[in-house]
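Any read-out appearing in this document is the output of simple, stated calculations on the displayed coordinates, not a laboratory observation. Note that the structure is a prediction, hence the values are computed from the model and not measured. Cβ atoms are built from the backbone, for glycine too; each structure is taken alone.
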Structure P
Amino acid sequence: MGSGDIVGIGFVGLGVMGQPMALNLLRAGYPLTVYNRTAARAAPLAEAGASVAVSPRAVAAASPVVFVNVADDAAVEAVLFGPEGLVHGLAPEAVVVDMGTTSPAATRAFARRLAERGCTLLDAPVSGGEAGARAGTLSIMVGGPQAAFVRVLPLLEVLGRNIVHVGESGAGQVAKACNQIVVSATLMGVAEALTFARRQGVDAARVREALLGGFAYSRILEVHGRRMLAGDYTPGFRARLHQKDLGIVSREAQALNLALPASALAAQLMNALVASGQAEADSSALVQVIEQLCGLAPDKPADS
């Protein structure tokens with residue numbers, strides 16, 4: 001399946017991540033039918049040549065492969081099984097690719113319900129943020145049947161660079177939860193390190209520069225450390241979504257009787273960040289919570 005043997009593709013959910021992903025599929029030569037609850041979000045796609053449908057059901061009727069990128073379990077269920085949901089328009093053997101972050105348990109339940117109708121659900125959450133969505137360089141973690149993965153792989157290759165079929169249904173969402181565990185713990189570490197440097201009266205920007213050349217290097221230190229120093233919390237990944245993802249980790253851990261103390265602490269700090277009115281800020285604003293706990297006023301922007 002490639003632009004040389006074109007098939008109709010559907011895309012539901014044209015938010016910060018979905019819109020650039022859909023545009024990349026369109027630019028790759030795939031006929032695209034889109035739907036978004038807020039119609040204005042579909043305007044750039046329409047201008048680029050996509051067809052705009054009146055419902056998810058209408059998208060499914062025109063598309064043997066449908067991508068979905070919406071906020072949470074409830075939103076995915078509504079898109080799939082609501083009164084005008086995809087399930088009412090999907091043909092047998094259709095594939096739905098859920099690129100949002102939802103719980104592994106809900107994903108497996110949704111996959112079973114679609115399988116009863118002869119359709120397949122792939123869970124394919126991503127990492128890389130809005131910049132990765134625009135550039136087509138996302139990391140994509142996929143769960144579901146191997147045959148369906150192979151079928152949609154050329155489409156995924158338009159959207160990302162690191163694409164891994166992790167395992168059966170729900171495995172992609174498990175991998176995304178693991179991603180958020182690592183990201184959250186590292187985010188806390190970077191915030192604490194820069195705050196520690198400030199409290200010691202040392203230039204935090206120079207500390208970061210030194211750490212970037214050593215074993216402490218990480219993309220979080222590079223990208224989010226720069227944001228923290230500059231005080232630039234323009235959202236790449238919004239705090240409220242990070243909070244939601246850590247909620248998934250917490251619930252799954254509780255169900256499995258797992259002790260994940262770093263994740264639990266990160267979830268509490270993210271709750272505090274959202275409660276402070278920063279729900280729409282980038283999650284790197286977590287440093288402000290650490291600063292407040294330490295009795296420090298937010299620093300003036302520093303050169304990175």
Structure Q
Amino acid sequence: MDGFLLIDKAGGMTSHDVVAITRKKLDTKKVGHAGTLDPMATGVLVLGVGIATRLLTYITDGKKTYEATISLGKSTHTDDKEGDLTFTADQELISKISDDQIKSELVKFIGNIKQRPSSVSAIKIDGKTAHARVRAGESVEIAERDITIYELITKEIRHTSDAIEVEITVTCSAGTYIRAIARDLGDNLKIGGHLISLRRTLVSPFSIEQCQSVKDADLIPVGEVIEKLFPIRKLELSQSREISFGRVIEQNSSEEVFAAIDNLGNFVALLQNKLQGNLVVAAPILVSGSGQ
């Protein structure tokens with residue numbers, strides 16, 4: 001049983017909850033996901049089943065798009081609405097923040113920037129997740145890392161009696177924390193900020209329109225998805241046999257890594273060009289059905 005599931009994750013569920021439901025539904029333990037979504041968050045969660053679990057890393061590393069709402073005026077220890085309150089700004093200071101100020105600060109996030117992940121992220125520190133350490137009462141500070149914000153659109157700004165709500169759309173690289181944008185925006189404006197809603201609408205190349213609930217989602221064969229992830233090479237029967245034994249075949253693609261399919265469109269292997277003696281050959285790095 002190999003393939004992908006495109007899930008529209010509901011709020012209140014962890015990514016592991018979705019994996020557990022799918023394992024029970026399909027009666028297999030070999031299920032993984034491409035990129036964690038917090039329980040508060042909804043939207044695109046890509047699952048791999050069987051051999052597809054080995055391909056998830058190529059999806060995890062791709063672009064993501066999020067629809068988010070930031071609340072300015074208060075900070076929490078988790079940088080989102082589920083955390084404990086750590087700071088509340090003076091109402092007079094909040095009222096002096098203009099829309100132009102907010103937009104001007106948001107523009108600064110666009111491009112290649114350094115970001116400090118939230119202390120309650122899933123990042124592991126000495127084998128234990130940061131959020132587990134925080135729950136245990138530890139003080140956690142994660143080093144900044146390089147990320148890319150390709151696009152950040154300010155959709156709406158609403159001024160309420162005690163806060164400012166900012167709706168944004170963010171397209172970013174893997175490893176970006178939208179909660180951290182909320183935190184840093186609040187810090188830069190000196191009034192605090194945290195995330196109050198988050199919906200992921202793209203895990204490239206999969207959009208929210210392709211997704212279904214975990215109960216209704218159907219398994220998509222690897223062969224139907226692989227061409228969205230890699231350049232494709234169609235193999236003859238003799239070449240497929242060679243690959244099935246882990247042997248190399250002649251190279252005929254300029255792409256370093258590419259997917260091989262048979263004449264029925266079935267996924268055969270992931271191949272990589274490499275030098276063998278004086279020849280460049282296509283060598284299997286993942287073979288369907290072989291456990292390699």
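Some observations on this one:
- Which of P, Q yields -6000 [helix-only ellipticity at 222 nm (-39500 (n - 2.57) for each DSSP H run of 4 or more, over all residues; to 500), calculated]: Q
- Entry that produces 22.6 once mean count of other Cβ atoms within 10 Å over residues 69-76 is calculated, selected from P, Q: Q
- Value 156, calculated as volume of the Cα convex hull per residue in Å³, assigned to which of P, Q: Q
- Of the structures P, Q, the one that 22 was derived from, the read-out being relative contact order in percent (Cα under 8 Å, 6 or more apart): Q
- Structure from which 13.5, 34 was derived, Rg and Dmax of the Cα atoms in Å, for residues 77-116 alone, options P, Q: Q
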